[in-house]
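Asks: Please find the structures below.
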Structure P
């Protein structure tokens, strides 16, 4: 089963987009499974990812992340990894089998906006990544993303700090594996135009 990523014109209208729920916490023996969600969309200029987690007092290491492989099947293997912790630590990388390259080496960086808010479900914090599509030809040789295409990836909520340690994902992951954020644990995302 695939999750839809909406192709949009202009800025995202977040409330109109499908919500992915990060609820798979395979290592959690206690009941600490922060409810985390994500929305994704792609405009002609940018790839957008909005992640948020319901945590009243998140630790500094509480982290939201996304791995996305936006390549056509003929492109060389690479995926994009973006993460942000509650304390503001960022990782923005292009990952291949050979190495992890900071996006800065491609001279293109995502715009990142953090936020804290609350609604009827509770208090939450989150991050919005806006990744310019100008990066895609440098990584994949093309930025072609059309309705009906399937791309692959996963969404994550984790914290490595003692006392609040947890590891969650949208698609199932073996967090004991050498690279739990890598392609082995990706699921399908279908590009849709409504």
Structure Q
């Protein structure tokens, strides 16, 4: 039976946890089997050498970002790590037409999303320890010592928030990438295949 409406999945986790890697690998393995893709969000941050405009993010100026905020272009937006990030509102129309999306954003953005689209399915990516998180951030070799310390501070804050005030429906450990991808597969694929009629 053809699915009448798509689904929105939010994937979050502290910086360095590998959430984007998990989502990218999931879509690489299974994206072609289903009508599902990753939301390309907008940001004012400086691109890393490995990031491509229009694929990893839409990179725009602060002035353009502020114009889009005023125009109501974003479903949600927030400022983290010294830059602004925003999710285009048009994804809701795509979802209503049957296309599903995975959105990688932080807790602040997630709170805005579920207020506007309560049917969103939330997945939290975590690791065993802060030491492992620190190692991953350092291995990127893209951030200064001060930036890494800021990211670790915010990561600890996010982890504590999810521990004491849980927001997400599913928690997935990214200690081994293939296991994390398999866990995300187990959450997403049954719901992508599920019709509105099946849910009622």
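Where a number appears in this text, it was derived from the coordinates with a stated rule and is not lab data. Since we're looking at a predicted model, the values are computed, not measured. Cβ atoms are built from the backbone, for glycine too; each structure is taken alone.
Asks: Here helix-only ellipticity at 222 nm (-39500 (n - 2.57) for each DSSP H run of 4 or more, over all residues; to 500) has been calculated and equals -13500, so which of P, Q was it run on?
Replies: Q
Asks: Identify the structure, out of P, Q, from whose coordinates mean count of other Cβ atoms within 10 Å over residues 32-39 was calculated to give 19.8.
Replies: The structure behind it is P.
Asks: Determine which structure produced the value 44, 37, 33 for Cα extents along the principal axes in Å, calculated from the coordinates; the candidates are P, Q.
Replies: Answer by label: P.
Asks: Determine which structure produced the value 3.9 for distance in nm of label points 7 Å out along Cα→Cβ at positions 120 and 160, calculated from the coordinates; the candidates are P, Q.
Replies: Of the structures listed, the value fits P.
Asks: Can you rank P, Q by relative contact order in percent (Cα under 8 Å, 6 or more apart) and just name the one with the largest value?
Replies: On the way: P: 28; Q: 35.
Largest one: structure Q.
Asks: A value of 2.5 was derived for distance in nm of label points 7 Å out along Cα→Cβ at positions 24 and 136; which structure in P, Q was it taken from?
Replies: P
Asks: For distance in nm of label points 7 Å out along Cα→Cβ at positions 8 and 152, which structure out of P, Q has the highest calculated value?
Replies: If we compare distance in nm of label points 7 Å out along Cα→Cβ at positions 8 and 152 over P, Q, the biggest value is for Q.
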